[in-house]
Structure 1
Amino acid sequence: MSKSSPLARPLLLVGCGKMGSALLKGWRERRIAQSFIVVEPAPGVDLAGLAGVTLHAAPEALPADLNPAAVVLAVKPQSLDAVLPAYRRFAAGDTVFLSIAAGKTLGYFGRRLGAAAPVVRAMPNTPAAIGRGIAVACASAAVTPAAKALCDRLLGAVGEVAWVEEEALLDAVTAVSGSGPAYVFLLIECLAKAGIAAGLPEPLASRLALATVAGAGELARQSGESPARLRENVTSPGGTTRAALDVLMADDGLEPLLTRAVAAATRRSRELAD
């Protein structure tokens with residue numbers, strides 16, 4: 001099978017909220033598989049008219065002979081204890097489980113699905129909704145190279161993918177890239193409010209904040225220069241940017257604040273495990 005060939009076996013997506021629906025959209029656009037089966041009990045999820053997609057409200061409605069290439073678990077971590085037993089039957093074959101539930105370890109899945117179950121744990125982020133996400137993944141010992149390649153393809157349909165051997169790193173990954181979009185959105189909010197406080201009309205302040213953060217991020221992505229160098233390029237000695245950076249780069253400024261924030265998120269990710 002070439003990388004561009006659709007899978008003959010279906011993909012089973014458990015949970016079709018924001019991240020699940022983003023993944024499904026990416027898979028369909030990339031023609032990852034010929035068919036997609038979605039289990040989502042929440043009312044209001046409408047997948048009617050999507051070619052190759054079948055929606056079930058409960059796992060009991062799944063065909064008895066179903067043999068998916070992958071079971072993708074896109075449900076909230078606190079729901080997994082109740083959700084997993086219905087899918088244990090797929091752990092006996094070569095179906096790979098791909099989990100995007102924050103904090104739930106490979107050991108957690110091994111105890112509930114069996115040690116022989118191939119499981120990949122991944123942490124994507126919400127820019128996946130526009131194909132600009134980044135996910136970091138870690139595979140259990142039972143995951144074959146082919147299964148790992150499949151999961152890389154599934155995650156890569158909505159952005160970049162990185163792999164780590166040390167699972168403990170995923171707590172910090174969750175804190176940096178998983179939660180990171182919220183930090184950037186907060187920056188946009190705060191920058192806009194600061195502009196309003198400086199006298200700008202609210203619509204203009206919001207427009208400037210959004211365009212500046214989006215444009216600076218894209219410049220950092222495309223330029224090939226380090227963020228530090230890009231910052232220095234904007235900063236003239238004794239100028240306006242320097243005056244602002246003297247505040248942001250003070251001993252109690254942005255860097256120590258973000259360090260504390262990421263540490264708090266990392267601790268919370270560890271607390272969610274098991």
Structure 2
Amino acid sequence: MAQKPGIAIVGAGNLASALVLALRKAGYRIEAIVSRQGENSRARRLARKVGTRVVVNPKTLAAKILWLCVPDGEIARAASTLADAFTGKGKIALHSSGAMTSDELRSLSRKGAEVASVHPLMTFVRNSTPSLAGIPFAIEGDSKAVRTARNIVRDLGGEAYRIRKGEKNAYHAWGTFASPLLTALLATTEQVAGLAGVKAKAARRRMLPILLRTLENYGRLGAGKGFSGPIIRGDVKTVRRHLEVLRSAPIPKQVYLALARAAIAYLPAGNRELLEQLLTSS
């Protein structure tokens with residue numbers, strides 16, 4: 001069996017930490033963690049877990065693969081900073097932004113590297129390290145870099161698929177709806193629970209069963225067949241009462257109106273015209 005290539009990771013944030021641990025578990029050698037001075041303590045902790053070293057401003061990077069896990073606005077700068085250190089035939093450079101394309105790595109490309117963007121459709125937050133098994137990775141870039149990325153994703157147990165550069169903004173918006181804005185919806189839901197006299201911590205605990213069942217129904221049945229509540233029944237009176245109680249909570253009311261309009265547009269709804277009139281006049 002061919003030896004897996006060594007990988008240098010740039011960054012020590014939430015995504016980088018999950019990726020480093022998953023790569024090491026999959027049998028990849030982590031050659032180094034490239035860190036900014038201010039990230040050193042976190043980078044050192046991560047490096048100890050996988051038996052590697054932390055480097056700052058490296059003069060050379062011997063790894064075959066350089067994987068940048070830095071904020072979107074820092075990718076091009078980091079690539080430019082590392083371009084002279086990461087040179088040589090057969091080099092592969094990757095970044096993990098969902099919004100930015102492989103063009104952000106042009107500084108490394110000019111030094112001969114094949115480049116690609118490789119984004120896992122997953123959320124990464126502190127104190128939570130998700131497995132990457134079963135996770136879809138959207139990949140675009142140079143053909144050799146894409147092949148290499150596909151092999152890595154396969155070894156991680158993920159699902160690799162191609163995306164076009166022109167689709168990345170829409171792709172990232174989709175991912176934002178799937179997690180950050182869903183979290184914003186849940187935070188809004190806690191505010192509505194407050195109107196019913198339920199504090200946020202208790203609301204989270206009490207909502208969890210219905211949330212999990214909703215996600216299960218969505219995954220198994222699809223949106224239309226997993227939809228329930230007053231809109232599918234065409235219960236105009238109940239929707240009106242909801243809007244009345246939400247007068248004291250302007251932001252939740254606007255969220256309700258937007259989601260109710262989406263429900264009428266995309267999901268089964270009874271008394272559609274009456275509901276549309278009510279939402280328009282509220």
Structure 3
Amino acid sequence: MSIELVAPPEQHAADQRGAVEAQLTFAKRTQEKPYIYVGEPPAGVPRTRGEFASHAVRVEDARPSADRLSLDVEGIALVRHVSAVRDFWDPAQTLALGHPETAQLVKDATGASRVVVFDHTLRRRQEGVDDRTPDTARQPATRVHVDQTVLSGAQRVRDIMGEQADALLARRVAIINVWRPVAYPARDWPLALGDASTTAPEDLIASDLIFPHRKGETYNVAFNPKQRWLYIPDQQLDEVVLIKCWDSEPSVARFAPHTGFQDPTTPPGTPPRQSIEFRTIAFFD
């Protein structure tokens with residue numbers, strides 16, 4: 001399988017809209033560590049702790065600079081890939097075809113010697129549905145975040161790779177999300193991508209993610225006017241975003257913030273966004 005960078009801007013003239021001003025939801029810095037329970041919290045314990053605020057942010061069309069974006073600098077890459085999966089809502093197709101093709105896509109994009117796809121999440125936006133409602137699709141993320149932290153990245157590798165983990169962690173390892181639209185282009189609630197090179201370490205706020213049988217950690221993100229934000233208007237089915245969520249190598253981009261957002265230019269009646277994100281671990285020699 002081969003991949004290519006998203007085509008230069010002249011080939012996407014119809015898709016370009018320049019920048020939009022959008023409201024993104026950021027975390028406030030507080031004395032207590034934020035958390036969220038995935039599932040029911042103990043009796044008398046609030047499900048979440050943390051304070052958030054909306055800020056107007058300029059979100060740039062990523063296509064004109066797509067061929068210059070790098071996972072090791074901005075923490076973002078845009079590639080073109082036609083999937084063999086015809087229905088991502090079919091678990092058999094997604095596991096049998098989607099997982100291996102995504103592993104190969106990440107290998108081709110990064111030069112990793114081995115890639116493990118350890119999870120995927122499908123999303124379908126529905127008005128008035130809570131993100132964790134049982135037996136419904138996940139909703140688009142509505143707060144700026146990073147899926148891993150400096151502590152949880154290595155722990156996630158240990159959770160997935162078991163006895164192999166220590167030997168693998170002796171070399172470079174990265175956790176990379178692979179995000180693509182499902183069924184039709186992502187015009188409704190597209191993905192805003194934070195340039196990791198403009199995200200300061202102090203912008204990242206560790207937050208506990210508490211599951212029934214384990215505790216993870218993610219980053220909430222504080223607003224900083226120096227941050228650069230990008231998106232792909234009308235992201236097509238063959239346009240795929242790679243997002244760096246953690247890297248063991250400190251000299252490269254390690255954490256790229258991201259969130260879904262309400263594009264103010266989306267026409268009424270646009271089909272609600274459907275998308276899938278594959279979570280991968282890339283191992284380097």
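So here's what we get for this one:
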item: For P(r) over Cα pairs in 10 Å bins from 0, in percent, for residues 75-114 alone computed as 27, 65, 8, the structure of 1, 2, 3 it came from; result: 1
item: Test item: Cα extents along the principal axes in Å calculated as 69, 36, 35, pick one of 1, 2, 3; result: 2
item: For 11 (relative contact order in percent (Cα under 8 Å, 6 or more apart), calculated) the corresponding structure among 1, 2, 3; result: 2
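FYI, it's all coordinate maths here, none of it is from the lab. Note that this is a predicted model, so its numbers are computed, not measured.
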